[in-house]
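These are the structures, in structure tokens.
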Structure 1
């Protein structure tokens, strides 16, 4: 590896920040303490700060030279609403809140890079440091964009990074094109006619209608979608009834749809509605169809991906950069930024869990589980990637 030496020297300081953030997690749009720490650090390093985009978002601005070129680097700040089970000293001090996805580490890595860039400035142009709130379901990226992120801070490209299980510690993974799926949810209510369970002919059974709809929907994936396209339609909840001898008035189906393509998503949503309404009508029932599109697919731009690959290779070597990493059906709201600007999102491997003891949950590397903890060994690696990306994107003439 060719890590930036001053970043290695300051690793203990950045680790202290990371563990403090871990001990004080804040949920989406509540990241007031986190934003304050970020703003204070950037200001102390002579970096101008703008606050309040996306409610609690922070943007730091580092300018050098005369070039009009600019790039954005994004880190998310929010935690998850879950109880931490770890027993180490920096475990969450807030019941029911936990940094179980490593956003504390993402924030710390970008701060580490900011500190170095503020001191050395071996680039010509502008770097926008984007500390984003509310990635975990709150659409903070979209909110910052709506608040004028790209108008107030014009940039040529934007980049993001996330720690990832299943990739060796300090290795990177990326792929051009779709890398993460869209996130969508549905809530469909079948309205029938309640009756005594011993006299079903007097009612319209919404439970049986819901069962027929659930089965029919699976044929959208297996028989209507192009088999070369990837999609998931998962019914995760069915709610109906309150007693064993009563046919209820209503039944509800709830779940998620994930795709890598907006066209495929359009097909699935349309056919779900048509099937639900048609099947219900055939039984004399009606349907209330709700479908919510949360995050779009995350699609990396080819040119910026190729550039990011070169920056990663400059830090860890070509052998440690997987340029055809398997896409995931998980979702990420950085997708909104990539819809608005060219850019690239990469995975940095967090290893196999040797950095923390296990003993409960899915282990310290698996995201969104109660025993997770960010691998601090990644701090200088991720920060060095950010620095090399800046210096290669905005070279001094």
Structure 2
């Protein structure tokens, strides 16, 4: 299937050179080719529904949607469909931490236990030769920067495969009726998989940063987001809970099975995200949003902290966010680090190398910054080419869908400034 998809992609990309010029003589965006790419994925059953948007050189040059947002009710994906963006929340939480840094209310070098004392009690756990657990104290405190970079030694409990992940999984850290402050009380009993700073491992750390932001501001995380980002940016359809007026537009979430079929796992009209009584505000994965709303946040990053005349962050702060700080730190997952061409900034991955093949088949370009969500939402900001790409899906399970790479590749082929 991936071979067939790449063959289709190659033929479409080759056809881009033949697209008609606009009034200024530059090639226009070939919307028909992108429509074919996305609609074909729905027709093949690769995805139930998809929405995608491309912003380039100051304007939205492509947006469309195909398939179903709710299969059981036969509700189509529409321009205003609301999605669970899960870990796409992380760049927002990271931007909030950077905003607090600008105000002098924290330093990246601060011990995180200054704000969450329980962090100082966490111990590194390993297995001794006798098979029994060994405990070690932190050689140095976990810092704010360690949390931003997923190098605090924390785990997530979602990957499995080892006792440390299992322990984090059993901790019930994402109960919608428990606050993140209550979750901090569980940290002293949870193991660290290594010393702070020693390795990159995707983890609960940015959820901890969300709680640190609450401690510093005296606000809930949602209130801090609204005051500093959502309000000024006009992101009226983004939040930790889906309001009653947005509920009819909330997509359902599915699980892709091994045979390629999809099973409903979270009915959009009965989802816990629609419960206004929920107490959890997860800085690592709790937001819901629309494509148009997310474009506003992405455009702010693309424009180095400014959107529609509103200054949200300083240019140097955004550049710092979108710079690789992982360096030679070993990665325990194959997403970033040596040989991948990807580093990590504050809240998202940073492309530090991209072969011609990676550019052609995956749409990777040096300098791109972004991140995705567990239900296969994804966005990136490409400063060199002045582009934002957003693609929204809504399912768990299986490998990362081929449509992600295909969408990026076709977008890069049509928006790169050196073509």
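Bear in mind these aren't lab numbers, they're just calculated from the coordinates by the rules spelled out. Because the structure is a prediction, the values reported are computed rather than measured. Cβ atoms are built from the backbone, for glycine too; each structure is taken alone.
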Please state which of the structures 1, 2 yields 0.50 when FRET efficiency 1/(1 + (r/R0)^6) of positions 217 and 345 (r between Cβ atoms, R0 = 30 Å, to 0.05) is computed from it. 1
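With mean count of other Cβ atoms within 10 Å over residues 281-288 coming out at 25.2, pick the structure among 1, 2 it was computed from.
Here the read-out was taken from 2.
Identify which of structures 1, 2 gives the largest calculated value of FRET efficiency 1/(1 + (r/R0)^6) of positions 65 and 225 (r between Cβ atoms, R0 = 25 Å, to 0.05). Kindly include the intermediate steps, with their values, before the conclusion.
On the way: 1: 0.00; 2: 0.45.
Comparing 1, 2 by FRET efficiency 1/(1 + (r/R0)^6) of positions 65 and 225 (r between Cβ atoms, R0 = 25 Å, to 0.05), the maximum is at 2.
If Rg and Dmax of the Cα atoms in Å is computed to be 21.2, 74, which of 1, 2 is the source?
Details: 1: 23.8, 84; 2: 21.2, 74.
Clearly, the read-out refers to 2.
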Structures 1, 2 compared on relative contact order in percent (Cα under 8 Å, 6 or more apart): the greatest is 1
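With helix-only ellipticity at 222 nm (-39500 (n - 2.57) for each DSSP H run of 4 or more, over all residues; to 500) derived from the coordinates and found to be -10500, which of 1, 2 does the value describe?
Values: 1: -10500; 2: -8000.
Among 1, 2, the structure yielding -10500 for helix-only ellipticity at 222 nm (-39500 (n - 2.57) for each DSSP H run of 4 or more, over all residues; to 500) is 1.
If you rank structures 1, 2 by distance in nm of label points 7 Å out along Cα→Cβ at positions 105 and 201, which sits at the top with the largest value? Working shown, then result.
On the way: 1: 6.5; 2: 3.2.
Once distance in nm of label points 7 Å out along Cα→Cβ at positions 105 and 201 is tallied for 1, 2, the winner is 1.
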Quick one: mean count of other Cβ atoms within 10 Å over residues 177-184 came out at 16.9 when computed from one of 1, 2, so which one is it? 2
